[in-house]
Structure I
Amino acid sequence: MTSPSFTEALATRPWLLADGATGTNYFQMGLESGDAPEMWNFDHPERVRSLHRRFIEAGADIVLTNSFGGNRHRLKLHNAQDQVREINIAAAKNARAEADAAGRPVYVGGSVGPTGEIMEPVGAMSHEEAVKAFAEQAQALKEGGVDVLWIETMSSEEELKAAVEGCATAGLPIVTTMSFDTNGRTMMGITPKAFGAITSALATQPVAIGANCGVGASELIATVLGISEARPDAAVVAKGNCGIPQYVDGHIHYTGTPELMADYARIALDAGAKIIGGCCGTSPEHLASMRKSLETYTKGTRPSLELVETKLGPVSELAKGHDAAAAGAARRERRRGN
């Protein structure tokens with residue numbers, strides 16, 4: 001019997017659990033700072049597959065390929081810009097092998113991250129150049145066997161549009177998330193509400209949209225509330241960091257406990273998320289706790305920001321929608337107009 005496709009599962013399941021962190025777990029497995037994780041697809045495929053396997057054993061329904069920086073502009077930093085196809089095919093095959101061995105439907109998302117370049121009109125990267133780079137990566141991930149293309153951690157409208165246009169050339173479903181890590185906005189100033197409007201106007205419609213990474217679980221939930229309010233029709237992704245990063249004994253440590261991430265998973269579901277996972281700092285142990293909490297839970301009422309803060313920690317004023325600077329400017333403008 002064939003498994004339902006990714007889009008069928010998304011339409012029929014109450015929720016899907018995505019995996020946790022790649023980079024922070026690789027650092028614990030021996031990745032050195034400054035090294036390209038994507039090269040592990042060749043150099044240490046057993047480590048790459050091991051992490052996929054541990055996330056699947058923890059309950060992940062979706063695993064993301066080790067290809068976040070697998071576009072030619074990011075790979076140029078490691079003199080690997082001519083290996084885009086080989087790297088992405090290898091990343092897809094490593095994830096595909098573990099997903100296929102799971103004994104239940106597990107979907108492979110082809111991770112597509114930013115180019116690291118600034119797009120026109122602010123920077124030098126043209127729309128056409130970006131589309132070409134994303135298309136090259138997307139087609140290689142498709143060749144390697146991914147089920148869905150997973151555009152993540154975007155911060156600018158221009159790059160998001162180029163990524164979707166490039167990925168659309170592969171003809172697979174697309175998920176797209178942005179990182180709202182600057183007081184409830186992306187680094188380039190996009191709010192969750194604006195993100196909703198941008199995605200609804202895309203020529204190729206993503207099958208799910210949402211937020212990943214960011215500052216911590218509480219801020220991410222505030223973002224999800226904003227996205228689901230702006231786009232009540234959309235399947236929403238919540239892939240938040242495991243608490244807040246702290247520097248402890250020479251290493252970055254995330255404060256989130258398995259208990260906190262279990263609370264986060266349930267609150268994310270109530271906030272309107274359909275795909276729930278973890279980002280930086282989220283280990284297979286955290287994910288197992290999230291799976292258990294979701295399996296024993298029925299979706300409840302939409303959470304208030306007060307509940308989010310009580311359970312998960314503080315939410316910035318801007319993430320709550322209180323923009324004191326903008327409000328002050330508007331008041332001054334009104335006074336001038338009188």
Structure II
Amino acid sequence: MKPTVLQQGLMLAMTFWAAGAAAAPVGYGAGTTGGGSKAAVNVSTLAAAQAAINSYSGSGGLVLNYTGTFNFASITDPCAQWQKDAQTLQIKDKSDITIKGTNGSSANFGIRIVSASNNIIVQNMTIGLLQGGESADSISVEGDSSGMPNKVWIDHNTIFSNLVSCSGAGDASFDGAIDNKKGATNITYSYNYIHDHQKVALNGHTDNDSTNDGMRVTYHHNRFENVKARLPLQRHGRTHIYNNYFNNVATSGINVRMGGLSLIESNYFENVKNPVTSRDSSAIGFWDLRNNFVGSGITWDSPGSTGVNATGWATTMAFGSTGYSYPLTAAASVKAKVIATAGAGTNLAE
């Protein structure tokens with residue numbers, strides 16, 4: 001008898017756990033080491049984590065083990081969250097940092113990596129139901145006039161909010177899950193589980209922001225499920241999107257715009273509306289589609305007069321070489337593997 005998807009996932013998980021935890025990033029974020037082998041500092045609150053970062057010199061290595069917990073069941077009205085002040089842990093102009101949640105930890109605050117903050121790792125965090133609306137990304141990597149983050153690895157995190165539409169909040173009842181913008185580059189997002197969220201991944205701040213042209217971002221082995229859109233929303237730059245699992249996507253999946261180019265490779269799509277598209281900007285983007293698994297429940301709607309859909313699953317521009325090596329999971333096996341390994345609490349299994 002053929003094993004179920006869940007049984008396949010459990011068998012895969014046992015294999016990956018036996019093989020050991022994730023050791024290093026693959027993709028454009030390769031070479032990111034964070035705080036390295038520095039002795040970890042345990043922190044259990046946002047205030048303690050911020051104090052540790054503020055007192056750190058800014059280079060040489062800092063490792064924070066986040067041990068705190070938050071009772072998400074205490075939020076009985078998700079629509080009250082967007083009207084409250086945002087709570088955010090900020091890393092600004094400081095480098096060589098690892099923030100790692102312990103298994104079972106959870107947080108009701110976001111993490112913002114900004115300015116000339118380089119060589120940063122965020123792993124094994126569970127972040128949910130943030131307050132602050134459009135002022136509160138779960139994890140944000142952002143340049144400013146003083147500099148742009150470079151070499152960032154966002155790995156094995158679980159992020160969620162709620163798909164409710166709150167009166168007065170517009171489309172910002174909850175904001176981005178994993179956003180990078182304003183020139184932040186050489187980033188890898190891997191093995192993250194993002195669910196029950198509206199705006200998942202912004203890649204490029206505005207249509208006219210030229211700093212986006214140099215952005216290089218890899219997304220691999222992420223689980224995007226019960227979400228609305230932006231998987232990612234890419235403006236300009238280049239992305240490599242491989243071995244991700246997309247399920248129950250309500251509005252649009254990968255949306256490449258403003259001349260951006262994406263290599264979309266060996267992903268698994270099911271129950272997705274507009275899985276690969278270019279819409280909502282004055283200029284389209286392009287894609288190189290390779291060996292993706294297209295399951296049931298794929299639907300399309302009009303991309304508008306200036307947009308285009310990948311309804312025929314055809315490449316519109318060759319990507320060429322990524323410049324790095326990477327192991328590929330066969331597309332048909334991606335669902336089971338990603339369900340088994342993505343998110344916090346999986347012991348960083350691959």
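Given a computed value of -3000 for helix-only ellipticity at 222 nm (-39500 (n - 2.57) for each DSSP H run of 4 or more, over all residues; to 500), which structure among I, II does it belong to?
II
Figure out for me which of the structures I, II the number 24.0 belongs to, where mean count of other Cβ atoms within 10 Å over residues 199-206 was derived from the coordinates.
Answer by label: II.
Here mean count of other Cβ atoms within 10 Å over residues 151-158 has been calculated and equals 21.5, so which of I, II was it run on?
Going through each structure in turn, the value belongs to I.
Every number here is computed from the coordinates shown, using simple stated rules; none is lab data. Fair warning: this is a prediction, and the values are worked out from it, not measured in the lab. Cβ atoms are built from the backbone, for glycine too; each structure is taken alone.
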